[in-house]
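Have a look at these structures, which come just after this line.
A short reminder: the numbers here are calculations on the coordinates, not readings from a lab. If you're wondering where the values come from, they're calculated on a predicted model, not measured in any experiment. Cβ atoms are built from the backbone, for glycine too; each structure is taken alone.
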Structure P
Amino acid sequence: MIDAALVTRVRAEVGAGIDPAGLLAVYADPRRRSLLRERVRAAARTALVEGELDELCAELFGFGPLQHFLDDPEVTDVLVNGPDEVWVERSGALSKVAVAFRGQEEVAELAHRIAAAVGRELTLDRPFVDARMRDGSRANAVIAPVGGPNLSIRTFRRLSLPLTGPSPSWSAAGLHPDAAALLEACVQARATMLVSGATGSGKSTLVRTLAAAIPADERLIVIEDTNELVLPHPHAVHLECVPGREGSAIGVADLVANALRMRPDRILVGEVRTSREASALLEALSTGHEGSLTTLHAGSARRAIDRLELLLARAGELTASAIARHVALAIDLVVHVARSNAGLRSVREIVAVEDDGLVTLWRAGTDHVGLPTRLREKLR
């Protein structure tokens with residue numbers, strides 16, 4: 001363990017000119033991390049082996065004892081239940097690891113640093129925060145009196161899988177080749193698609209895959225909390241939300257409205273969570289911007305439509321029958337993804353939104369792949 005006096009002295013010399021709220025963002029930048037390492041090495045005024053230097057830098061600027069796991073490309077989740085109870089999910093398997101904080105105070109300090117990194121505060125009145133870090137990772141922090149201090153961190157990996165081909169690919173994970181061909185054809189035919197699934201099921205990864213099928217001569221406006229959808233497309237403009245103390249000062253709905261003035265061929269929304277976001281997205285789709293892609297948390301394709309309708313109902317702008325018609329006209333396909341107990345992410349079902357209801361086109365484990373009636377002319 002690094003000597004506390006050394007940490008204090010080096011922090012005063014190296015970190016003095018860095019905004020404490022920006023430490024995590026600075027350390028997430030590979031170029032700035034390299035520069036910080038050299039400044040810390042010089043300020044330490046003692047010989048440090050690489051492991052000691054990494055530990056010192058992580059404590060000063062990063063996630064402390066968790067940094068090693070967050071830098072591991074195989075790790076997807078880091079969970080801190082207590083100072084000496086840290087769990088890591090690696091390649092789909094969750095296990096306890098032999099790493100510990102000095103005490104609850106150190107865990108709480110990191111929790112407050114995470115909140116500050118996104119312009120928020122942890123207080124007795126608001127003792128939890130959900131933060132999207134600048135590198136795309138998502139961190140949830142909880143302090144007393146509701147519990148903790150606890151941390152739940154989901155790492156961000158710019159993973160992009162092809163629809164077909166050898167592993168890793170969606171077809172290797174169980175997607176029927178004909179179903180893969182259908183998805184590609186629907187993207188090219190400008191079908192509007194909603195990708196549903198639970199947290200960590202692969203929604204964003206599938207959106208990146210589908211975006212690869214969008215013709216190169218189209219202009220995409222991509223709207224997200226943070227820039228996660230690094231797309232394999234030559235003409236993509238990314239817009240990001242601006243966090244505020246009480247949430248997003250500039251949110252998804254604001255950016256969707258602005259995107260309509262940016263000459264988009266397609267609008268891609270990273271995730272729809274609120275009634276205002278759902279209303280803004282469907283308003284954009286109803287103005288002729290077909291071929292959009294977005295994601296939604298849901299347990300199945302049918303529940304995704306139910307949840308979208310529920311979000312619109314909460315907005316209080318339309319009647320139930322008008323909401324159903326609005327959704328049916330705006331969304332063409334729902335693709336549901338899930339993660340198995342072994343950690344395998346796969347497409348589980350493809351559902352078409354037809355004029356007379358939802359029709360299952362393909363389900364995992366079957367060979368039959370249907371065609372969406374409403375899109376049949378476009379797919380010829």
Structure Q
Amino acid sequence: MKQDTKIIKAGRHPEKCHGAVNPPVYRFSTIIFPTVKKLLSVTNENKYDETLYGRLGTPTTAALEEAIAELEGGSHCVATPSGVAAITISLLAFLRAGDHLLMTNAAYHAVRDFCEAILPGFGIETTFYNPLLGKDIASLIRTNTRVIFCESPGSNTFEVQDIPAIVEVAHSNNCVVMLDNSWATPLFFKPLQMGVDISIQAGTKYIVGHSDAMLGTITVSNRENFLRVKDCAAKFGFCLGSEEAYLGLRGLRTLSVRLRQHMENGITLANWLKNCPEVARVMHPALPPDPGYEIWKRDFSGACGLFGIVLRPCTMARLEAMLDGMNHFSLGYSWGGYESLILPMRTGIVANRLQDEPMEATLRIHAGLEDVEDLISDFEQGFERLRMV
């Protein structure tokens with residue numbers, strides 16, 4: 001099946017659900033077994049393959065995991081309560097006391113907090129590396145380095161990483177490679193095909209697509225990694241609610257058409273912004289002037305609606321006048337929903353930034369599904385307010 005067909009078909013089994021088109025929402029904690037023999041037949045080897053207890057998964061979460069695994073090209077998927085949970089579970093599944101982690105310096109701020117505040121208590125050391133190192137990351141690998149974590153593009157500063165080069169170096173040093181693929185989704189980037197071991201998504205973003213549910217996914221390349229990740233999630237008590245799984249499945253079915261529109265709106269808006277006198281630089285990997293464009297063109301088949309711009313130096317009062325009056329771009333920390341968002345990049349969000357521009361002059365933009373002419377008009381009026389203060 002082609003990719004757009006997989007999105008519609010994956011995880012659906014109407015014949016098992018009384019003909020229902022969508023997998024139903026199963027709400028339960030307890031499972032009742034008809035006999036002692038059946039109860040005891042659920043062994044440690046197959047407890048994650050059968051419906052044993054609500055915390056370990058329901059048929060609704062199983063349908064979502066099956067669909068995501070098929071779309072990612074992986075063997076299994078583990079659904080989690082959030083994107084951050086997906087990352088922390090993956091890290092804890094493969095790191096032990098005395099281990100060393102290489103984490104991209106462009107990582108999402110909550111992940112950075114986890115590495116700095118929580119992992120040291122487990123005896124795990126983190127080194128934040130320049131995401132543009134590529135094969136030169138070999139110079140940072142130690143004998144106790146176990147995991148190299150990537151995010152490409154970075155969702156704050158949009159660096160595109162040379163994943164094949166990193167994978168080659170990592171695997172030659174027996175390191176596991178994990179990648180946050182929330183920006184491109186598996187529609188536009190296939191991490192497992194590039195040799196990545198663990199592909200992670202904040203399903204809250206484009207999979208759900210409607211800004212109404214928290215969701216994370218971890219897709220692995222083999223059953224051994226699945227059991228390791230699933231066992232870690234189970235022991236920490238992480239589980240996804242059936243309602244959230246249902247909303248993830250609902251959003252998944254329209255992911256392809258939505259993402260294409262996000263991409264079109266984002267590229268159109270970014271091309272318009274790069275010609276505005278108020279804009280010093282546009283950070284969008286799909287535009288040829290971007291430093292990551294060549295790798296993006298080589299490895300990706302599309303882009304989403306998330307990108308950044310650097311404004312020319314301006315006062316905070318001017319920036320506030322611009323942003324407070326926006327009609328279609330709301331101020332918000334997330335992205336990936338149908339609505340457009342804009343966010344000034346401040347300390348705590350981009351403490352790891354690699355650029356030299358004043359932080360108040362950097363904006364992260366999510367182009368939603370509104371008419372792009374209205375989005376451009378919103379910026380035109382915003383820049384006028386900026387100039388008038």
Structure R
Amino acid sequence: MESKVKKVAILTNGGDAPGLNAVIRAIVKTGRTYGVECYGFIEGYRGLLDNNFVKLDLSTNAKDLISKGGTIIGTSNNTNVFNLKCVNEDGSVEYKDLSEQCIQNIKNDGFDCLFTLGGDGTQKSSRDFSLRGVNCIGVPKTIDNDVACTDMTFGYNTAVSVAVDAIDRLKTTAEAHHRIMVLEVMGRYAGWLALESAIAGGADVALIPEIPYDLNKVVEKINERKEMGRNYTVVVVSEGAKPKDGTITIKRQLDEGKGLDNIRLGGVGEKIADELSEMTGSDSRTTVLGYVQRGGTPSAFDRVLSTKYGTKAMKLAVDGIFNVLVNYKDGKMGYVSLEDVVGAGAVVGAASSNNRTIPMDDELLQVARDMGMCLGD
């Protein structure tokens with residue numbers, strides 16, 4: 001089958017995640033099968049705005065990618081071209097919609113389709129471009145697993161594996177010193193990473209954004225373990241967890257532009273460790289995994305999932321199916337409209353708010369409770 005699509009561009013945007021390069025590889029290799037040339041915009045939407053791109057060649061810059069972390073074409077997480085913060089010569093700040101320049105770049109370069117590899121913010125811009133006539137196909141990337149309309153994003157499995165390895169290690173030192181060990185993981189406003197790693201790692205407590213916590217319940221769990229002769233406790237907390245009648249812990253507030261998530265979460269692990277130490281009299285320590293979770297080699301599962309995503313994305317382009325997100329539902333690859341992903345009627349240029357969080361009837365929550373894990377409620 002010969003494709004009507006002859007020339008496509010790929011961009012990777014937002015935070016990096018294991019599997020980005022594997023998706024790029026799959027798109028390029030599948031493109032070769034159908035006679036499609038592939039190019040990559042450098043540093044996400046910033047590269048699209050600057051019209052900075054390179055040809056992706058399997059014999060040179062796009063070879064041996066399946067095991068490589070990061071992204072060979074770079075990324076940007078502060079470029080909302082529909083509402084871009086621009087500093088004038090006099091120092092004044094002005095917000096401009098520069099999306100038309102991006103659209104003209106795509107037209108002038110002769111690209112038939114734009115593949116957008118990223119999370120909810122990336123797909124929000126992808127949808128906004130689709131409304132203005134650009135053929136877009138999104139591929140859901142984030143270690144937080146919070147992109148709507150898909151069961152699993154690539155990069156998530158690797159991040160869970162990293163967190164589980166940390167839990168295994170923390171558990172041994174917790175037992176040796178009779179301590180409370182608190183592990184803070186990423187996830188933003190979704191608790192998938194914290195909950196699944198806590199279950200896999202055999203943690204005693206998991207605090208997630210979806211369930212505001214009461215530390216008195218955690219203390220009860222700690223005391224219960226002490227009565228059983230277990231003088232140590234492992235607590236996994238998502239960076240977006242918050243106490244009942246409280247708020248999330250913000251590390252700093254940025255000013256990178258409108259339509260972006262300018263909140264940097266962090267510090268809840270230290271806060272909880274200090275409070276638990278005071279409430280129980282037990283020694284406590286905090287470990288914050290931070291960017292360790294999103295760097296390095298993707299797991300075997302993520303390599304396969306990324307390859308499936310990339311192959312499906314190119315096949316959709318070949319079939320002329322655009323303005324969709326490739327998704328993974330019930331063990332199969334499919335697609336859904338970008339409008340469904342960002343939420344019907346979402347304002348162009350505004351921040352995305354259609355995150356996929358853990359529903360209260362999800363079986364993972366019941367599994368955790370049946371295993372005796374404390375969820376802070």
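Numbers below:
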| read-out | value |
| --- | --- |
| Identity of the structure behind 23 (criterion: relative contact order in percent (Cα under 8 Å, 6 or more apart), calculated), options P, Q, R | R |
| Highest-scoring label, criterion being mean count of other Cβ atoms within 10 Å over residues 90-97, among P, Q, R | Q |
| Answer label among P, Q, R for the case where Cα Rg over 2.2 N^0.38 Å, for residues 66-177 alone, calculated from the coordinates, equals 1.48 | R |
